[in-house]
Structure P
Amino acid sequence: MTEANPLPPLPDHLSTDPRSPHHVAAVFEHDIGIRFNDKERLDVEEYCISEGWIKVPAGKTVDRKGKPLLLKLKGRVEAFYR
């Protein structure tokens, strides 16, 4: 059985935060995977392939608005559909 909807192309810069200008809701309807330095990461909040970075939560630390504080890690980033 073929899928009626083709998968949308993965953007170069994507964020899980719906308030971000880099949030694309159509992409999140499918399961996405992020490989960072050849290891799959499950905790990525935002990524940029061309600049080579991801943002991940810094433990349980939150800011005064309750959003997690994010660490920016640099390396090789690959995004894919599972």
Structure Q
Amino acid sequence: MEKKIKQVAEVLDQLIEDTSVPRNIRRSAEEAKNILLNDKEDLGVRVSSAIYILEEISNDRNLPIHARTIVWNVSSELETIKIS
């Protein structure tokens, strides 16, 4: 599971580094990444918190289409971790 979390974090890094994405969205993506990588919290809590943040991001009307696709893909990946 931790390997999957690290892969998701790498995808979030792409979003964070994309200058075509508004700054507030990049900050939220970074917050989600930091939560996921925090080993002190329970895995389920980390995944749920990150999914919540990503849902908020995906509802932002300023989010570019290509970034929205990334957010949806990351959320879907996190859902598989949550279910497992």
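If distance in nm of label points 7 Å out along Cα→Cβ at positions 46 and 70 computes to 2.1, which of P, Q did it come from? Clearly, the read-out refers to Q.
Between structures P, Q, the calculation of percent of Cα pairs over 23 Å apart yields its largest number for P.
Thinking of P, Q, which structure, once relative contact order in percent (Cα under 8 Å, 6 or more apart) is computed, gives back 29?
It traces back to P.
Taking helix-only ellipticity at 222 nm (-39500 (n - 2.57) for each DSSP H run of 4 or more, over all residues; to 500) from the coordinates of each of P, Q, which one would give -25500? Please report the intermediate quantities before stating the final value.
Working: P: 0; Q: -25500.
Going label by label, the one that fits is Q.
Any read-out appearing in this document is the output of simple, stated calculations on the displayed coordinates, not a laboratory observation. Worth saying up front: this structure is predicted, and the values here are computed from it rather than measured. Cβ atoms are built from the backbone, for glycine too; each structure is taken alone.
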